[in-house]
1. With Rg/Rh (Cα atoms, Kirkwood Rh) coming out at 0.91, pick the structure among 1, 2 it was computed from.
2. Computing helix-only ellipticity at 222 nm (-39500 (n - 2.57) for each DSSP H run of 4 or more, over all residues; to 500) gives -20000 for which of 1, 2?
3. Can you tell which of 1, 2 yields 0.5 when distance in nm of label points 7 Å out along Cα→Cβ at positions 50 and 74 is derived from it?
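What follows draws every value from the coordinates through simple rules; no lab data is involved. Given the structure is predicted, the values throughout are model-derived calculations rather than measurements. Cβ atoms are built from the backbone, for glycine too; each structure is taken alone.
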Structure 1
Amino acid sequence: MINGEVIKEIRKKSGQSQFELAQACELSQTYLSQIENGKKTPNLSTLEAICKQLSVPLPVLTLLSIEREDIPANKRDLYDRLYPTIKTMLSELFD
């Protein structure tokens, strides 16, 4: 599942207000706020529009949305070591 906090973080880094992103994606600001706060789950076409406006490929958004609890318990040590580096690398690529 896409983490709305990731969308919010990327949006803020891009310098777009919630209103600007919502308008560019033809969404209401309220709906975008609900997505960013985890209250609504956007459909694929909405995610694609958001990704396009944020200049971030959907697979990158998906990868950044992986949470520790999504990882099998026996692999969490590896996740804890790799994820910060992967996140930094992807952030540098798509900032």
Structure 2
Amino acid sequence: MARVALRIPDLMLHSRVLEVVRAGGHEIVTEDPEVLVVDVMEVDAEAVAGEAPALLGVFAHTQPEVRERALAAGFDLVVPRSRMVREGGHLISRIAPG
């Protein structure tokens, strides 16, 4: 189980990701996360780099350049939003420290 914080401004996406993270057995926190999940379409990837040991970005699959910017900023993994909603718990487990 990882301690996970979300930076997803879109309320619909936020609620869907929240569900899949909890279903994956992870804990949602507001401070000291092990994994930070960020919608890099809405939040500047460079601004959040280093805020958690592991960074997981989500983006609109139609804009692959956003994915590349997040990876360049130091994100561990950047996946389409739809994949996050389907596999979020597993993806978090994959990149969580320890």
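1. Attributed to the structure labelled 2.
2. Answer for the origin of the read-out: 1.
3. Label of the originating structure: 2.
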